[in-house]
Structure formats: C-alpha cells, structure tokens
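Q: Below are structures written as structure tokens.
Bear in mind these aren't lab numbers, they're just calculated from the coordinates by the rules spelled out. Computed from a predicted model, the values in this text were never measured in an experiment. Cβ atoms are built from the backbone, for glycine too; each structure is taken alone.
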Structure P
Amino acid sequence: MRKQIVFLSVAIILLFSTQGFCLEHFNKVVGFGDSVSDNGFQDGAGFQPYTNGYVWVEHLANSLPDGPVPVKSEAWGGAMTNQKNWEKIEWSGLLWQIDQYEKEIGQEDISKVLHTIYCGGNDFWGNKKDVAVSAKNIVTAMEKLSKLGARYIVVANQYTAVISPGYLKGAYASYREPLTKFKKSLNDTLKKLVVSNEDSFMKEHPEVTVYYINSDDLFNKIANDEKGYVFSNKTEKWLGTKEFPTPEKYLWWDEWHLMTAAHQLFADFVLQQIKSSNEAH
C-alpha cells in the first residue's frame, strides 16, 4: 500500500512538472504579421495599435505562466507576406520583418522565445492574388526563424467566421465573398505546407515545436454566441460612438479591426492550444 502511495505521488509530481515545463520556460514573445499584431512604434516597429488596448501578442505575453514576459511586436499594419505593404510601401512585409529581426538579434540565443505569425489577408490586395505564393512566404518566414535558432513558433491562419463591418455594406461590400474565398484557400494551402504534406515544415523541422492555430475554431464560437464568447454587437464599429467600451458589447474597434476584448479571447485560445499540445507530448 505504501509503495502504491509513493508511486502515485511521484506520478502526480511528474505529470504537473511535465505539463508546466514547456510553458514556463518561454522568456519572451516576438510577434510578426499585420495590423492584428501591430502594437505601435513604442518598441521600434509598427505604425499604431489598431484596437482599444492590448493586441493579442501582448495579452499572450501577459498570460503565460510566471508572466508577464517581455513582448516585442515586429508587425506592421498593412503588411503582406512578402517584403511589401499593400498600401504601396516597399517595406514592412512579413519577410522584411524577419530580415530586420535577424539584424536585431545578431548571435542572441532565441531558443526560449515564443515567436508568433499571423499574416496573409492583406495579400488579397496585392498585385498577384496567389495563395500558393502567400502560404510559401509564411513557411519561408518559419524556415528563416528556425535557421536563426527559433524553436517555438505559433502560426495562426486567417479567421473567416466573422465579417468586419467594412465588408457588410458600402464600397467594400462587393469584396466580402472573394476575400473570404481567398482566405479559406490560403488556410487550406498553409495547413498542407505546415502540417499535412509529406514534406511539411513540421515533418522537415522536428527540432521546432509548431503550434498551428485554426483561428475559426475560436471565431465560430463568437459567431454562434457560445457562452463566454458573446458580443452583443458584431456588425458595427465602436470607434466614434463615445460609448464606454464594455468588453461584452462591441466586437469591432473600427470597420476592420477587433476590440481588445476579442484579442484577449484570441490570446487565451492560443494559450489553450499550446497547453493542449504540450500535454499531448
């Protein structure tokens, strides 16, 4: 009986230490992408925060066990997956961000940094709407990060379950259907390149832990008003209303971007996926 108790105690200790280890060791969060991750220029990158508070990478850094940990967002609003910005700027794209990051870190050990990538939607507005190229650019960014020493990468696909107010009416309403189609096709292609193919990134780079995030697993909950994911107004923007930003009311900050309450839900969802992945191993 005593041996059974000792064995059970050791098993419990090992269980909890194993589950907690991979989360507790992250010493920083570094985000790449577009306006979804842009937190402004105060840390040397980004145009401005496109929300009424923290963006999701900041919420994630604050939510990690033993956090908050430092966070640096390399993201710029309008970034495409290549070197460019959809607003006819020749810099600030995802691959450009990776190049800048390489210059910043030099020989720094980044093996304990949690890197995040959310990018691709702005490619719809580029000269060439080629989802294969866009998905490959994201994988190229991941490959460059791995060569720099990155060992943990969150890559999230595009959410399509909720539609921003800018596409519901007015001049951009006609783009809603083709943009949604583009994003879904990009998601399908990206998953193959990162997860499913025989030569996928995850299979070719076993040294890198990849947390592949299907964003609509979260945004379907929001669209369907599941408990804990309810926003009473999902069709109008908060900016300009002069209303108090009650977290459960407005989903959208402006015509295109989410309120910080939605960013928090996204960060919580990503953290949950990280925990689930660690427990599976």
Structure Q
Amino acid sequence: MTVERTRLILEDLEQTLLQFMRKHKITHDEYRRATDILISTVKAGEESLLYDVFFEAEATDIGNIGTQGSIEAIEGPFYLPDAPRLERPYVLPQRSEEVGDVLFFRGRVTSTDGRPLAGAELDMWQADAEGLYSNIHPGLPAWNLRGRFHTAADGTFEVRTIVPPPYEIPKNGPTGVVLDILGRLFFRPAHLHVKVRHPQYGDLTSQLYFDGGEYLNSDVASAVRDDLVAQLIRCDNPKDLASRGLHKPYFEVRYDFVLVPQQAENLRRTA
C-alpha cells in the first residue's frame, strides 16, 4: 500500500469517526469506555480476535471482487507459519488416540484455464475435538493438526485428519464483553483452514465448512459463504473401511481450488 493511499484512508477514517461521534453525541465518558475496551484487548492478547470477528470477512469480500479463481476466506487469528512438511500418505500430525471421527479431505488444485497444478502446497490447520488450536492453547502437542503437503502430478491431494467441531471463541475477555452487549452468539461453525500456494500463482487463503453444520447462519465472524460449504459424506461400506484399514465409519469431504496466475492476480488487485 502506497503512502498516498495510506494517508487517504487514515484521513477518511478520522473524518468518519468524528462524524459518528457527532451523530451519536458521544460523551467523554463514553469515549473513554470505548478506548478502554480497545486497550484491554491488547492486554488480553485479543486485539486480532476482536478485529477479525467484526471486520475481516468484509475485507475478504472486497478482495474477492472480480476474481476468476476460488474465493478467499478469512485467515483468523490462529494461523502459524512453518508447520511441519508431511510425507505421503498425508496425515495431519495428531495424538495416537486423537478424539474425533476420521476425515479424509481431498480435492484438486487447478489454474483458471483448468490445468492441474502439480506441486502446489497446501498449508492446513484446524481445531481439535475440544475446539482448541495447538501452539495457541496450552496442553496440546506442538503442531497438532497442523501441516503442509503438496498436490500430485494431476493436481490432486488427500490428507487424513479428524472432523472438527463447532467451537466458542473466548468469551471472558473484552471481545466477549462487546459480543454480549450486542446479544450475539460466540460460536464458529466447524471448519478447516487451508492456504494454497504455487510459485507462479497468487496465494489463496480458504476455510471449508460442512453442509448442514451448526452455526452456518450465525457464525460469530460472519465468514460463511455458499462457495465455501462442502458436503460431508459418511462412509460405512465394509470394502471402503477395509481399504482404509479402518474398523468404524469415517467421513470424506471434497473441495477443489482454482488459483489465478500471479500476473493476472497482481493486475486485478491494482485495478
């Protein structure tokens, strides 16, 4: 972002907030209360959480305007770079008795012209059965349910993990105070996070939700989009179980990603 654009945005933000204060006749006590909440989010380590809940989805929607590829989704506050690189057959790192139904997430990565993209990297992370993220919440093994893997020559991928649950975001801190005042739920629907990368293509940040899941219409982050919802299929055929080496039903979900060539993506974002 250029200095000129930064200045324009800051000046517009200042004037918008001043007009808002005049419109609602904000008193000094109310002003201090608002700034105290913002300061408390920093002390509680929730500054990213607060802004992500209210504003990230809108910024993502604006960024998706005019795209020819898969739509972007919010990243959220729990992404961490440098997750372990996995070896085939891909299994997200997990405890030996990880709680949760087995899930096979598969799909294909292609270009906007339909060509499969071999060697595209998928950087995936998700919550465990308690709605907790490793390296963020205490008591979990490092990098649990986080990992990076690549597409095959035909652009396909498959990784084994668990079906994630819906979960409550932290509600005892300042973000919870704001949401409680607004009378909103604290839940996020079950979802998988993934970043898709390829050297010649624009990076894609996505979230995948499950058709029929709870809280799809009341997501606290307002981030669910129809194009991000996929069907969760229960598999209990004895032959399929045997081929997977499993003794109880498992689930499958498929989602295909379309990446935009880097040059075209740069032109779109600067248009």
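Q: Comparing P, Q, where is distance in nm of label points 7 Å out along Cα→Cβ at positions 79 and 135 highest? Don't skip to the end; give the middle numbers.
A: Numbers: P: 2.2; Q: 1.3.
When distance in nm of label points 7 Å out along Cα→Cβ at positions 79 and 135 is calculated for P, Q, structure P comes out on top.
Q: Among the shown structures P, Q, from which was the value 0.10 of FRET efficiency 1/(1 + (r/R0)^6) of positions 39 and 231 (r between Cβ atoms, R0 = 30 Å, to 0.05) calculated? The partial results should precede the final answer.
A: Values: P: 0.85; Q: 0.10.
This figure was derived from Q.
Q: Follow-up. When mean count of other Cβ atoms within 10 Å over residues 167-174 is calculated, the result is 11.9; to which of the structures P, Q does this value belong? Spell out each step's value before the answer.
A: Working: P: 11.9; Q: 15.9.
Working through the options, I get structure P.
Q: Using FRET efficiency 1/(1 + (r/R0)^6) of positions 103 and 127 (r between Cβ atoms, R0 = 30 Å, to 0.05) for the comparison, can you identify which of P, Q gives the largest number? Could you put the intermediate results ahead of the total?
A: On the way: P: 0.65; Q: 1.00.
Ranking P, Q on FRET efficiency 1/(1 + (r/R0)^6) of positions 103 and 127 (r between Cβ atoms, R0 = 30 Å, to 0.05), first place is Q.
Q: Suppose P(r) over Cα pairs in 10 Å bins from 0, in percent works out to 6, 28, 36, 20, 7, 2, 1, 0; of P, Q, which structure was it derived from? Intermediate values should be presented prior to the final figure.
A: Working: P: 6, 28, 36, 20, 7, 2, 1, 0; Q: 6, 24, 32, 23, 11, 3, 1.
Derived from P, not from the others.
Q: Quick one: helix-only ellipticity at 222 nm (-39500 (n - 2.57) for each DSSP H run of 4 or more, over all residues; to 500) came out at -12500 when computed from one of P, Q, so which one is it? Display every interim value, and only then the final one.
A: Numbers: P: -12500; Q: -8500.
Of the structures listed, the value fits P.
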